[in-house]
1. Using helix-only ellipticity at 222 nm (-39500 (n - 2.57) for each DSSP H run of 4 or more, over all residues; to 500) as the calculated read-out, with -6500 as its value, let me know the right label among 1, 2.
2. Given a computed value of -0.50, -0.60 for log10 I(q)/I(0) by the Debye sum over Cα atoms at q = 0.10, 0.11 Å⁻¹, which structure among 1, 2 does it belong to?
3. Going by distance in nm of label points 7 Å out along Cα→Cβ at positions 196 and 228, which of structures 1, 2 comes out largest?
4. Matching task: 1.3 is the computed value of distance in nm of label points 7 Å out along Cα→Cβ at positions 164 and 204. Pick the structure from 1, 2.
5. Among 1, 2, considering only distance in nm of label points 7 Å out along Cα→Cβ at positions 68 and 220, which has the greatest calculated value?
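Please treat every number below as a calculation from the coordinates, not as lab data. Not measured: the values here are computed from a predicted model. Cβ atoms are built from the backbone, for glycine too; each structure is taken alone.
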Structure 1
């Protein structure tokens, strides 16, 4: 599904301010500025204490634009994705994972057949806790996946200029071409100060760009069971 190394998604305030400030200051040393490694360490520490985040992801792939909005929390998450007339919603809580969407969205984006999409209609597919599908949704739509936002320190550079929009530190790295994707360059902005949390991420690849905005860190995320549902087995059985 779209996103975002979270998300997504989605995605993502009990901050341990004193330890974070210490981590940044210690790594800065006499130079008075953090390094890529110290920023990643401080941000990783901050993410471990976070309860939730709001994400907005916009993507342009060869002129085709799409958007995803997600709220990712400790025990629940929800993402809505739209590309033209195609749409789907995915969600998870401690009981089950859920999927719904437009007929074209379910077929083109989620891989359902026309017959399966017709069975779903306007209902939500329910995937029980413990199932393979549930585990994947849980990983992508809850704070369990926060660590995937950050890159490895190896190969990541701290840019000499701050982000013009947020004033945060900018980290940049390149992901090599693979059998399924072209090479890409990612710029991740991490807030300055003791709250070393991700603020925005830009990814540029051949013919495609995406921008992720992180906000409302610490928000409480809930998702109640939809009223109209259909069991996974009835759609795919």
Structure 2
């Protein structure tokens, strides 16, 4: 077996240093395509020298450079970026036209990728605002609000999957929401949150999901059934029993 404690060779250190310098050069003067190509390397290297240029790019006048900065921050996963990302999101919501929605997606996904459970305090008021906008008579505005809600719930799911208890609690509350589309997605994300610990799902949560398999809204009932199946597929014994019972009820 190889010795994992063996120090990194000088050659490997030099190679990493060269990659860091290349990334810094691209951030300073690269075109948009070059920027997005280095995101995986930034996520692996996670060098603190990236912080300052990324923060500058997060508030750049060009929306695509801001989008790059957000995705890079998510790839690094440092909670240091959480507050700047929140500010960037509030600025992004004021934008109109090309690139505005993509930038908002990038910021929300980055906050979710960082995995700080405190982000729930940011997400829930935004989600409430989205629900209000969804009721708008303007089709475009309502569609945009729906997509924003979906991104937020996906990010809550990502944080819950990393062990975020408050995000998990938020998802449990959202499966009782008065909007069927939000309920359905929250059910889906709730099942994903337990993929790595399927038998840690409480009886109470399983029961709530099971009850929703008979909901009057088809989208909710189908999502609840799919959530039970997902949990059963990854080894949750209680979900497996409830899923079997729901199939018997249908027969």
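1. 1
2. Traced to structure 1.
3. Working: 1: 4.9; 2: 2.8.
Comparing 1, 2 by distance in nm of label points 7 Å out along Cα→Cβ at positions 196 and 228, the maximum is at 1.
4. The correct label is 1.
5. Max of distance in nm of label points 7 Å out along Cα→Cβ at positions 68 and 220: 2.
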